[in-house]
Structure 1
Amino acid sequence: MALFCITTIGILFKISHWVGANIILSIGLLGVIINYTLRFFTKPVKLYPDYLKLIFVTTLFVRAWCMIMHYPYAIIEFVPDIIMLILLAYYVYNNYRNKEWLNA
């Protein structure tokens with residue numbers, strides 16, 4: 001929760017154009033990614049949706065960091081979304097084909 005607070009403070013600094021906004025945002029976003037990754041690897045049983053969530057969180061925060069830092073690669077911005085949609089469609093298709101979703 002503290003990492004989200006740091007990220008929010010960094011966003012407020014960035015909106016106000018104060019010094020140190022990029023550093024605060026970088027620390028907050030990197031901390032969220034590291035925290036979620038550590039939680040993922042300490043989980044005893046990992047299923048396919050867990051891998052999807054890890055990919056989603058990582059790409060979401062990397063993309064947010066790139067957008068906040070004003071990197072000029074706008075076309076790359078949509079690559080994580082496309083990859084996530086493909087993986088999600090694959091997961092739904094496999095569950096539909098195997099009829100596992102009916103037993104839930």
Structure 2
Amino acid sequence: MQEWNEGALDKLLARFSEDVVFHAPVRKSGMRGEIVASGREQFRAAFATLKSVRRTFHLLSVLADDASGSLVLRDDDGDLMNVLVAFDGDRRICRVTSYRQSRAVPA
């Protein structure tokens with residue numbers, strides 16, 4: 001999260017595998033759709049758009065093991081996201097899929 005919040009793209013990319021697959025819905029700031037990136041360079045190209053929509057995140061919870069993780073994040077507007085992350089054999093992030101929920105749903 002620190003790399004994202006600081007806009008440290010190269011440090012963030014160092015955590016990704018070369019062939020990382022990234023998928024995120026975008027429904028903020030008048031944008032509707034999704035951003036899909038295959039590989040570090042496509043993610044690099046999409047980063048400015050992603051960062052303009054989601055400036056900073058606050059980590060609320062994380063569940064993880066050696067193969068995957070699930071993070072619950074809140075952005076500056078109070079919107080929530082669940083981010084699923086998969087790791088490759090070198091412990092680099094090889095897949096990122098996010099799901100957006102604008103507000104918490106009662107249990």
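What follows draws every value from the coordinates through simple rules; no lab data is involved. On a predicted model such as this, the values are computed, not experimentally measured, just so you know. Cβ atoms are built from the backbone, for glycine too; each structure is taken alone.
Once relative contact order in percent (Cα under 8 Å, 6 or more apart) is calculated for every structure in 1, 2, which label goes with the largest value? Could the numbers behind the result be given before it?
Numbers: 1: 20; 2: 24.
When relative contact order in percent (Cα under 8 Å, 6 or more apart) is computed for each of 1, 2, structure 2 gives the biggest number.
One of 1, 2 was used to compute mean count of other Cβ atoms within 10 Å over residues 19-26, and the result was 17.8. Which label is that? Derived from 2, not from the others.
So log10 I(q)/I(0) by the Debye sum over Cα atoms at q = 0.17, 0.18, 0.22 Å⁻¹, computed for just one structure, reads -0.88, -0.94, -1.15; which one of 1, 2 is that? The correct label is 1. When distance in nm of label points 7 Å out along Cα→Cβ at positions 43 and 83 is calculated for each of structures 1, 2, structure 1 comes out greatest. -25500 is what came out when helix-only ellipticity at 222 nm (-39500 (n - 2.57) for each DSSP H run of 4 or more, over all residues; to 500) was calculated for one structure; which of 1, 2 is it? Of the structures listed, the value fits 1.
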